[in-house]
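Pasting the structures in now, so scroll down.
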Structure I
Amino acid sequence: MVLDWETGNLLWTDRTYNHISMARGDGMYPTVVISGLDQPMGIAVHPERGYFLFTS
């Protein structure tokens, strides 16, 4: 799980369902950002460039 400190959004990987999700910092409005991945593991953000990176 990672916090995008500029937007306050949380992003996390879910190895059970093989997707990456995002929600507001308070956990409201969770949504799947990317699905169909093969065992996503780690996640990092670079908010100044608008990137998020993940490993699988």
Structure II
Amino acid sequence: MVNKDQVKGVAKQASGSVKEAAGKATGSKKTEAKGKAEKAAGKVQKGFGDAKEKIKKAL
């Protein structure tokens, strides 16, 4: 089963990847940096969701 944090985390990672690629393609360091930051935030959120699932399954 997938929880909200996992879904939102994956979505943020995807969005961040798109922004990062757009920044690289246009030469915009600012957009590229925002994309990297969003991607990292998505990884953290997904990790939190994964941990919540492990705890649920353990109980």
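Derivation of every value follows stated rules applied to the coordinates shown; laboratory data play no part. Note that this is a predicted model, so its numbers are computed, not measured. Cβ atoms are built from the backbone, for glycine too; each structure is taken alone.
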Taking 30 as the value of relative contact order in percent (Cα under 8 Å, 6 or more apart) derived from one of the structures shown (I, II), identify that structure.
-> I
Read-out distance in nm of label points 7 Å out along Cα→Cβ at positions 15 and 31, computed value 2.8, structure in I, II | I
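From I, II, which structure was Cα Rg over 2.2 N^0.38 Å = 1.34 calculated on?
Of the structures listed, the value fits II.
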Source structure (of I, II) for helix-only ellipticity at 222 nm (-39500 (n - 2.57) for each DSSP H run of 4 or more, over all residues; to 500), computed value -32000 = II
